[in-house]
Structure 1
Amino acid sequence: METCVILRGTMSVIISMLRGVNVGGHNKIKMDELRAVYQSLGFRDAQTFIQSGNVVCRADKRDLAAVGARIEKGIERNFGFRPSVIVRTAPELREVIVRNPFAKRSGIDASRLLVAFLASSPAADALDKVLKIKCAPQELRVSGRELFIYFPNGMARPTLPMATVERTLKIASTGRNWNTVRKLLEMAEELEAAG
């Protein structure tokens, strides 16, 4: 089931997250070049955060799936590869922060909490299969189009294979640690406040 969000008003703040950019020396993009691609596509006030392809910008009203596809095509045209692009609005990212199932638990290390953003809502049967994957000591929670995964021993050697999760869900995703999620929301809110 695809989620279609229509942006209202003239320009809305969106957050786009590219999958697999600047990882292990592959799919390299310099962030200043990425911002230039966004500007050429008609997005305004593009700002990047770290080297993994996080862009906060303003977009004309249109559905987010079309926005993501437009960005993917622009990147392919300019860099010769096409990463998946997951897009959320500022209110959607605020909601992700509110829905964090680990928020009230003491002792949670934010650098060990990953949010996997899904391109669309998962099918119920696929979600049931994912929730049955043995992943201890990691903990997996699902809320809407996000998976919240806590890695108590760090992310270096996880027992939860994200490739298996993605194959089971049959949905593209990209992960960001909790500190990055909070920073992206902070950037989006500053852009909203600037009008």
Structure 2
Amino acid sequence: MKLSVVNESGAAKSDVEVSDVVFAAQFNEPLVHQVVTAYQAGGRQGTRAQKNRSAVSGGGAKPWRQKGTGNARAGTIRSPIWRGGGKTFPATTQNFDQKVNKKMYRAAIRAILSELVRQERLVTVDEMKMDAPKTKTLIEKLNKLNASNALIVVMEEDRNLALSARNVYGVDVNTVGQVDPVSLIRHEKVVITADALKRIEESLA
């Protein structure tokens, strides 16, 4: 299949031949949901932790003798019923990672890209460069592409482009290696350069 390539002004410039395997795949919603959920779960820290009675410092000696004081029996001041003691059922660190095979991940990315093409949310440009970090100039370029809320995918890191997009709400810049399923879905448009498009096609074919 062919995708239209436009310039930064939004005018059609040429066509690029792409693989139907990558950009015309059937949308597999359960697979995409599983991969997106796994990706978001992998971003969770899971570092919350509390101490049980054995992890709290102190409390090695019995606070008073067993009998004769009139107090309730106590073996340690670090008991959960004491102030400053450990928790009965403490939270522990967790690993939220979910296993996703490479084959499944690539299939999900292909399904997402294909659906973007069908919904006309994938905009291919010949290049996306900034001579200087100017936010206003970038907004003007995106408005010409009708992509005010967009993920910009480029071949290599462009400092001027990244600085220009840094303070624009709804606009993110990623290189080919940084593309992930959540970013592709959450933006209204995906603006991708022609060379980045071919590199993604090579990795998913």
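Just so you know, all these numbers are worked out from the coordinates, no wet-lab data involved. Just so it is clear, the structure is predicted and the values come from calculations on it, not from any experiment. Cβ atoms are built from the backbone, for glycine too; each structure is taken alone.
If you rank structures 1, 2 by mean count of other Cβ atoms within 10 Å over residues 14-21, which sits at the top with the largest value?
1
If semi-axes √(5λ) of the Cα gyration tensor in Å, for residues 54-101 alone computes to 38, 9, 7, which of 1, 2 did it come from?
Here the read-out was taken from 2.
Work out which structure the value 8, 26, 22, 12, 8, 9, 8, 5, 2, 0 belongs to, where P(r) over Cα pairs in 10 Å bins from 0, in percent was derived from one of 1, 2. Mind dumping the intermediate values first?
Details: 1: 9, 36, 37, 16, 2; 2: 8, 26, 22, 12, 8, 9, 8, 5, 2, 0.
So the calculation was done on 2.
Mean count of other Cβ atoms within 10 Å over residues 78-85 was computed and gave 13.2; which structure, 1, 2, did it come from?
Of the structures listed, the value fits 2.
Distance in nm of label points 7 Å out along Cα→Cβ at positions 110 and 166 was computed and gave 2.6; which structure, 1, 2, did it come from? It would help to have the intermediate numbers written out before the result.
Details: 1: 2.6; 2: 3.9.
It traces back to 1.
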